[in-house]
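Coordinate-derived values only; no laboratory data. Only a predicted model underlies this, so the values are computations on that prediction, with no experimental measurement involved. Cβ atoms are built from the backbone, for glycine too; each structure is taken alone.
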Structure I
Amino acid sequence: MIFAHTVMEPIGAYRLQPGEDLSLAPRMPHDTDLSGLIDVSTTTDQPIVITDGSQDVGVVNKATLLKGIKGGDN
């Protein structure tokens, strides 16, 4: 099973794309599975911020999500 923490990009390394705003992005726990990420991704144009407790630790955008679905490295 694939989880958010396996496909996310670390928050410190993430480069915002035009129009993205992490303050508006939905947040999901690091142990959210791929199905949950897909469900949330279909409701927003923003990336998904991945959390560990109350700390933001990573970002999943549409590109990294598609790579996770494909089974490739992000």
Structure II
Amino acid sequence: MDVRTTFVGKPLDPGELERLARIYNVARWMTGRSRHDPSAARLAAMAIRFYQLGVRDDDVLLEKVLSTHSALTSN
């Protein structure tokens, strides 16, 4: 897979944005982050990036966001 194509594709549609917002809110709640916490923005960015990379299953996407967040905050 050419990584450059993941940045140039079609924009996210409203349904995809709603779905990613739900993933973000659940991840934020599960990590105990306020939406004003800078690390909450990182959760949103991770959800979007993993989605762009092809992770479409909500449970897998949430797990990837949470495990990556955990790995980044434990260091």
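With helix-only ellipticity at 222 nm (-39500 (n - 2.57) for each DSSP H run of 4 or more, over all residues; to 500) derived from the coordinates and found to be -7000, which of I, II does the value describe? The read-out was computed on structure I.
Output the label of whichever structure in I, II has the greatest value of mean count of other Cβ atoms within 10 Å over residues 21-28. Before the final figure, lay out each step's value.
Values: I: 13.5; II: 18.2.
Checked I, II; max of mean count of other Cβ atoms within 10 Å over residues 21-28 sits with II.
Given a value of -0.30, -0.59 for log10 I(q)/I(0) by the Debye sum over Cα atoms at q = 0.13, 0.18 Å⁻¹, calculated from one of I, II, which structure does it belong to? Of the structures listed, the value fits I. Can you tell which of I, II yields 30 when relative contact order in percent (Cα under 8 Å, 6 or more apart) is derived from it? Structure II accounts for this read-out.
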